[in-house]
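Several structures are given next for inspection.
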Structure P
Amino acid sequence: MAYEPKYFTESEMVCKHCEGLPPDGMNEALLRKLDELRELVQQPVHTTCMYRCPEHNAEVGGVENSQHVLGNAADIYCDGLSVDELADAAVTVGFDGIGRYYEQEFVHVDCRDNGESPNAYTWEG
């Protein structure tokens, strides 16, 4: 991993099942945009999930082509910010994919196109 994130540690990135990372490491565009998001909201951005190995992804019911399996995604939340407030900040930063999960109170962000398709993929889960 050439880019060293300012606010996120490897322990936040690894799979909760196998403690591994993708063979090529986490997507650098994702890590840069997470740092940018952290600076925009001016408070800690907590990750609940970044990388998931295929086995773990299947166990949690993730879609087969999950961006988590590729190291392109993070599920995040901020204390004191609503799903919409955090997702709107993610729109400003320009993640490729942004999912709003109101019941679980988190936002999915990804850089499936390395940040080249800002806000192209949005949904509510």
Structure Q
Amino acid sequence: MALGASRYWFWVLDVVIIISFAVIGRDSHGFGSDATETIRIATPFLMAYAVTVLASKAWHKPLRFSTGLVLAASTIVIGMVLRRFVFDDGTAVAFVLVTGAWLTGLMFAWRLAAYAADRWRAPTPTPS
């Protein structure tokens, strides 16, 4: 894909998705605009994401849907484990489901948009 020419920008979008999850969750539960609360919520997922990027070498094929699946699933699972056992925070079923839907949906959505943009820009072969 042409959009993959710079292999390293993908993490910015994924990190924005993780932080947006923390911001929206914090606001919807009345925690206000406290930046430390946002960091506290996002940290286990950012740590899980970083470990997954390194372990999977995601920068090799960041736009693949399979890469998005690995990144989303591992970020959710490892993030929940860290949240529960390292950060001693809750992992209620509703929280796990919302986290899963948000991270998976958006990590796939931008990859789908990048794929569609690349296909739309690709020249159509002309018949000879």
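Listed values, structure above:
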{"read-out": "Structure from which 23 was derived, relative contact order in percent (Cα under 8 Å, 6 or more apart), options P, Q", "value": "P"}
{"read-out": "Ranking P, Q by distance in nm of label points 7 Å out along Cα→Cβ at positions 24 and 104, the structure that comes out highest", "value": "P"}
{"read-out": "Entry that produces 65, 30, 24 once Cα extents along the principal axes in Å is calculated, selected from P, Q", "value": "Q"}
{"read-out": "Read-out distance in nm of label points 7 Å out along Cα→Cβ at positions 80 and 112, computed value 3.3, structure in P, Q", "value": "P"}
{"read-out": "Parent structure of the calculated result -23500, given that helix-only ellipticity at 222 nm (-39500 (n - 2.57) for each DSSP H run of 4 or more, over all residues; to 500) is the read-out and P, Q the choices", "value": "Q"}
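Every number here is computed from the coordinates shown, using simple stated rules; none is lab data. On a predicted model such as this, the values are computed, not experimentally measured, just so you know. Cβ atoms are built from the backbone, for glycine too; each structure is taken alone.
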